[in-house]
1. Work out which structure the value 0.10 belongs to, where FRET efficiency 1/(1 + (r/R0)^6) of positions 50 and 114 (r between Cβ atoms, R0 = 25 Å, to 0.05) was derived from one of 1, 2.
2. Please compute relative contact order in percent (Cα under 8 Å, 6 or more apart) for structures 1, 2 and give me the label with the greatest value.
3. Here Rg and Dmax of the Cα atoms in Å, for residues 18-73 alone was calculated and came to 17.5, 57; which of the structures 1, 2 was it taken from?
4. Any idea which of 1, 2 comes out highest on FRET efficiency 1/(1 + (r/R0)^6) of positions 178 and 242 (r between Cβ atoms, R0 = 30 Å, to 0.05)?
5. When mean count of other Cβ atoms within 10 Å over residues 98-105 is computed for each of 1, 2, which one produces 24.1?
6. One of 1, 2 was used to calculate Rg/Rh (Cα atoms, Kirkwood Rh), giving 0.96; which?
7. Compute distance in nm of label points 7 Å out along Cα→Cβ at positions 154 and 170 for each of 1, 2 and report the one that scores greatest.
8. Comparing structures 1, 2 by FRET efficiency 1/(1 + (r/R0)^6) of positions 26 and 218 (r between Cβ atoms, R0 = 25 Å, to 0.05), which one has the largest value?
Structure 1
Amino acid sequence: MVKAAILGATGYAGAELVHILSGHPDTELVYLASHSYAGKKFSDIYPGMKGVCDQELREDDIKKATENADVIFLSLPAGLASGIVTDEILEKSAVIDLGADFRLHDKETYEIWYKTEHHSPSLLEKAVYGLPEIHREVIKGKRLIANPGCYTTCSIMTLYPLVKAGLVKTDGIVIDAKSGTSGAGRGEKLGSLFCEVNESIKAYGVTTHRHTPEIEQELSEAAGKNIVLQFTPHLVPMNRGILSVCYAKLEKDVTEEDVRNAYSVYEGEPFVRLLDTLPETRYVKGTNLVDISWRIDKRTGNIIAMGAIDNLVKGAAGQAVQNMNIVFGLEETEGLKRGASCPL
């Protein structure tokens, strides 16, 4: 049994982790922490988990977590993980960080976009970007996994085959993405209140969203050259889900068959579904799936590639569990074998 700890267990991503790992046959939850609710039971905060997880919540203490845990999941605000993860911690426990502190390879880029200091730049070289469909072999056995962001997971996976195969021009790529409100976290924010989001849709983080350099980093590596793209996220009045609609100019004489062959890189991937229809967030709700489709506009010479995920599962907790399974040599789909939670 893999013994697991979660710091930040009562945020939306942390709670999703508890939900998944409570039903994971090869995992035991040994340390659940929440600075805001220490001393209370997890099921006091999430009554739907009563009888499933009634464990008492502790303080966010990574050193105490290492005393019993084989793996520590960090679901903390940006800037905190880099201040508490050390080589000593990694010798005792593997760390899977659901935050952004170890996703970007360059310290300066991180500090520019996240407006906070990175406290352990020496660990950036040891961190592995945890997108299994692209970096699976590198993830195996590693001690520090940077779990990708939600928008980034959806956008990178949607565009990766096209960029990797050189089928699209790398300048002028536009990503228009939309997310449910859980992506903003569980904290009390005026912009997340029901009356502020209901019956409305809005763009935010225009030209400044923190996931931009992460998407550019991974697609640049795939292309073998620097990519600068336009990424605009939107908030829609639903609890969960992300839809990324990506626009790119096709290289000359690229055919539908070329595109289909490029996406065949995902054949056999347990969590990727290539659709003939258009993706919808409701069909991936509660799952670790990525639904991808595309259309070629012969009139404009553009390809419109579309992807849909659940931002709390494949965009956060589910992918973290997928990474844990790979790190510890477990069946990659263990704990994640489920379809959409409901048809509507």
Structure 2
Amino acid sequence: MKRVNRSKLGDLFAKIAEAEALYLPVDAPEGARYEKWAPGKKLSNATNTVRSAKDFFFPQTERLYDVKRSGKTLEIEPPETETESFVLFGVRACDVRSFKILDSVFLADPVDTFYKNRRERATVVALACDRPEETCFCGAFGIDAAAPEGDVSAWFEGDFLYLKAQSEKGEALLAKLGDLLEDADEKDVETQQMRTRWMLSALPLGKVSFEGMKKTDLMDHFKNEKWRSLSEACLGCGTCTFVCPTCQCYDVKEFDDGRKIRKFRCWDSCMYSDFTLMAHGNSRNSQLERFRQRFMHKLVYHPNNHDGEFGCVGCGRCLQKCPIGMNIVKVEKALEATHE
């Protein structure tokens, strides 16, 4: 394990940025967001960014290819391959776990080469939480916010930032930082870890569990009468899907500018009435059906197809941002209550 004094964080970031692009959370009017580091930019103290680090691997809008027309000839123009390596600093444990869920989708056959390219070029520095929010419930999914997974795990404790390499990428990054770092003992962060775990257990959602969802048959969940009352207040705004670090729905669109047809993909939401719209109509015509689809995917379909792993990481963003106060915890409690 290594450490660096907080007073030298600017030097640390500058050293990283010499070799690779560095992105980290900074404060903005709408809340913390990831920005490319430049001298003068300071790391945010916010527990989580408004939007997750998912954007770096699965961006909201992405060019796939262009089709150029010349008479009766069509020429496919692929996008330039991104080659820039980059470091994501300050990713919380919940968001780091979300990468594993996204990997299970985009790196499964057929592999999404756009996503794969970005994942391979990224080095993730995961920052342990020391001030979890009341909306946090990552522990329900076996995530330890005090020992975040990543290429490098990091902790702020006292006057120092502690860093521990967890992969070859992480070791390579710390090797580049050279004389800025000094040796440290892992025991130096144990007090902080114990404090964080205690705070998490004492939060309103510290004892919430989703394991009961696995004890009920899929069709029993699907036919549950609670879906009607749960979905009645839903606005179908899609806010929950756009702030969620694990949502992966997208649509493929095209734009004809008269010279080229530009093909791109963009995020979509299963909460929208035109999602999966086909020639014969929509396969989920009511808000109830769309609402049910979102939460069944997170709580039932995904764990059924991925060795019991839920499609949620407990980041709490949907609890914070839903305009009518609906969220995955309320849904889970309502469904499980009908089967007790």
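Nothing in this text is a laboratory measurement; each read-out follows from the coordinates by a stated rule. Model, not experiment: these values are computed from the prediction. Cβ atoms are built from the backbone, for glycine too; each structure is taken alone.
1. Considering all the candidates, the number was obtained from 1.
2. 2
3. Of the structures listed, the value fits 2.
4. Structure 1 gives the largest value of FRET efficiency 1/(1 + (r/R0)^6) of positions 178 and 242 (r between Cβ atoms, R0 = 30 Å, to 0.05) among 1, 2.
5. 1
6. Of the options listed, only 1 reproduces it.
7. Once distance in nm of label points 7 Å out along Cα→Cβ at positions 154 and 170 is worked out for each structure, 1 has the highest.
8. Ranking 1, 2 on FRET efficiency 1/(1 + (r/R0)^6) of positions 26 and 218 (r between Cβ atoms, R0 = 25 Å, to 0.05), first place is 1.
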